[in-house]
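What follows is a group of structures, each given as structure tokens.
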Structure P
Amino acid sequence: MTTDWQQIDTVRMNLKSAELRQSLLAYEPHIFAVADLVTIARGSCQLHATQEDDAPEDRIGELNIPLDQPVMTAKLALNAERFDQLYQLLSKDGPRTIALNLVLDAKLAVSVDGVLWIEEAMSIPIRDIRIEIPLR
């Protein structure tokens with residue numbers, strides 16, 4: 001029996017929780033979020049977003065995929081305007097779960113059953129994050 005594989009460049013996930021972390025003296029605000037993977041059958045993603053004045057314009061971060069555990073880590077570096085926008089969007093309360101779509105700068109091999117195939121740990125640039133907030 002053969003497995004059909006597809007090449008995806010967007011990882012979809014459903015937001016479970018999000019919080020703003022900030023010290024009044026030590027560091028800039030930081031958004032920490034946890035999401036369940038949707039396009040990949042098992043696992044979750046921890047999202048860390050920081051505000052950086054010199055954040056690059058051509059990408060917003062990096063997705064780290066370990067080989068030996070089902071927890072990905074997305075590290076986002078955003079300018080002040082984008083950071084505030086992300087904070088406002090994740091603060092919305094809707095009738096259903098907020099969906100996050102990480103648009104990657106490379107393709108991942110995923111079976112039709114949602115199994116991710118990688119041979120080694122990966123670090124992939126994130127070009128964009130698309131947020132879907134249910135209105136009703």
Structure Q
Amino acid sequence: MGKVANAAVAARARAQERMAALHAERAARDQRIEDAAADVFAELDAKTAAAARRALAVEAAQRAIADAEQAEREAVAAADARIGTGVAALKGEGLTVAQIAELVTLPAADVRRLLRGPAAPAAPVESGGDLDGAA
């Protein structure tokens with residue numbers, strides 16, 4: 001019976017070694033799974049952060065566009081007011097709408113619109129003004 005007992009002890013030892021190896025393999029596999037899942041979560045977080053950065057950049061760009069459009073509208077309105085003042089000065093010098101239109105290369109309808117607009121002064125501008133830079 002000693003041989004049977006020794007064989008049983010040896011078999012049990014081999015089984016325990018095999019179980020220990022399986023546990024080590026399972027632990028290593030579990031660690032690889034955990035590491036891979038952590039990598040996926042990190043990349044999902046990176047995607048979320050990238051989307052947030054893009055959204056902030058788009059919002060900033062839209063604000064910049066809106067600001068640029070507003071600045072353009074204000075500049076165009078100011079230029080239109082100055083053009084209206086200049087057209088009114090030309091009218092005050094006795095030029096007809098047709099003459100003004102030809103001189104400043106604007107359609108006559110635009111000249112008439114500018115003369116009706118709020119930029120037109122109530123009194124005619126005296127001759128010798130600074131419109132062309134000569135006194």
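No lab work stands behind these numbers, since they all come straight from the coordinates. Because the structure is a prediction, the values reported are computed rather than measured.
When helix-only ellipticity at 222 nm (-39500 (n - 2.57) for each DSSP H run of 4 or more, over all residues; to 500) is calculated, the result is -2500; to which of the structures P, Q does this value belong?
It was calculated from structure P.
Could you figure out which one of P, Q the value 29 for relative contact order in percent (Cα under 8 Å, 6 or more apart) was computed from? Write out the running numbers ahead of the final one.
Details: P: 29; Q: 18.
Of the options listed, only P reproduces it.
To which of P, Q does the computed value 15.5, 59 (Rg and Dmax of the Cα atoms in Å) belong?
P
If log10 I(q)/I(0) by the Debye sum over Cα atoms at q = 0.14, 0.21, 0.25, 0.26 Å⁻¹, for residues 60-107 alone comes out at -0.49, -0.71, -0.85, -0.89 when worked out from the coordinates, which of P, Q was used? Provide the component values of the computation, followed by the final result.
On the way: P: -0.49, -0.94, -1.08, -1.10; Q: -0.49, -0.71, -0.85, -0.89.
Label of the source structure: Q.
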